[in-house]
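Before anything else, here is the set of structures, which you'll find just below.
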Structure 1
Amino acid sequence: MAKATIPAIMTVGRRKTSVARVSLVPGTGKLTINNRSLDDYITVQTLRMHAVEPLAATQNAEKYDIAIRVEGGGLTGQAGAIRLGIARALLRVSVDLKPVLRGKGMLTRDARDKERKKYGQPGARKRFQFSKR
């Protein structure tokens, strides 16, 4: 008889221009980002803590294996996208975690994007120097 495997939970997290696709399966706590370990991919300690904050807040760090594909943006945006993707995956595992994740603001998509450059000026907000004469 074939052994039944538990399907992976797939979610997406976004932040600025970064997109993180998170795959969560029951396991031993192995976390890979773009086929690299967390420490190899995110070298800044504060961003590393920010990315795995949902696991720490729900005490699920050792219960699941997580594989993440992330692209676009910079390291800060990618860490935010990973955080949202992991939080959404944990929510699909157990709805009981919603108050904890919602209370810490981990289920809210940060909608702040780069403001577009306007015509007649050098940047989004910067203006050319003004002179009356």
Structure 2
Amino acid sequence: MVSSTELSKQPPIVAVVDDDAAVCNSLKFALELEGFTVRTYASGAELFRARDIAKCDCFVVDERMPGMNGLEVIAEMREKHISAPAILIISQPSARVSARAAKSRVPIVEKPLLGNTLVERIREACSGLSDRKTS
């Protein structure tokens, strides 16, 4: 059995959902360097087929994907009672997408993903994680 002390030492699990394999691979590499455990998925459908989706602590979801877009993926997550925080990544979001994301309380990080903005948003989203994992 894992103690609560050991549990709190486990790095947060971040799911990256993006149809661009190069983006998935580069985010996986960069986020692992920051100490996160990263799982990548090429689509919302692939994410929902994963058995371990409920173990993810934060989701980074691309808005522009074939099939389900990012906001649709996040909406379906909520319908499935997956309440972990989600962050939307997108290049030049339209006013409509920005308004829908704000209404859904989903922060947007704009591409290109330069600097530490995405890492900071993930850390903010996971800030209460040790409390959630030990309760």
Structure 3
Amino acid sequence: MSLEDKRRLVCPSYKKMSVSEQCKVVELPRSSYYFKPKGESLFNQQLMNAIDRKFLDCPFYGVERMTAYLKMDLGYPVGEKRIRRLYKIMNLRAIYPKKNLSKANKADYKFPYLLRNLKVERPNQVWQADIINSGVN
């Protein structure tokens, strides 16, 4: 059960149990019940808007490149830690080639190499289109 769900279970208007006892029953620290998150500052909201605008144009920008863009082009005094945290809050991930990109998929059909034991003895005997088309029946 999440923290928000536990907070909703506590009812301060319930007369038979105090808030402290209700928090013990649902295993919620009383300080967590009274805690109100502040949210993001105005500066962070401006940064998030700037990141969002640039990320739509350049989804391959990672944290370092976005930090450089915000510093150099827009003049924001920011560091990589802040941008990394905002990327995490905004659930952004840069698009880049992942590992094992060149490995073949096991489920895909492997076309046979048709020129393996063929002796090419004259011009125009083998064309590139012959290789592609002759493997498909």
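None of the figures in this text is laboratory data; all of them are computed from the coordinates on show. Not measured: the values here are computed from a predicted model.
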Structure from which 24 was derived, relative contact order in percent (Cα under 8 Å, 6 or more apart), options 1, 2, 3
2
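Using the calculated result 275 for volume of the Cα convex hull per residue in Å³, pick out the matching structure from 1, 2, 3. Present the calculation step by step, with values, prior to reporting the outcome.
On the way: 1: 148; 2: 113; 3: 275.
Derived from 3, not from the others.
A value of 11.6 was derived for Kirkwood radius over Cα pairs in Å, for residues 73-120 alone; which structure in 1, 2, 3 was it taken from? It would help to have the intermediate numbers written out before the result.
Working: 1: 12.4; 2: 11.6; 3: 16.3.
Value 11.6 for Kirkwood radius over Cα pairs in Å, for residues 73-120 alone corresponds to 2 out of 1, 2, 3.
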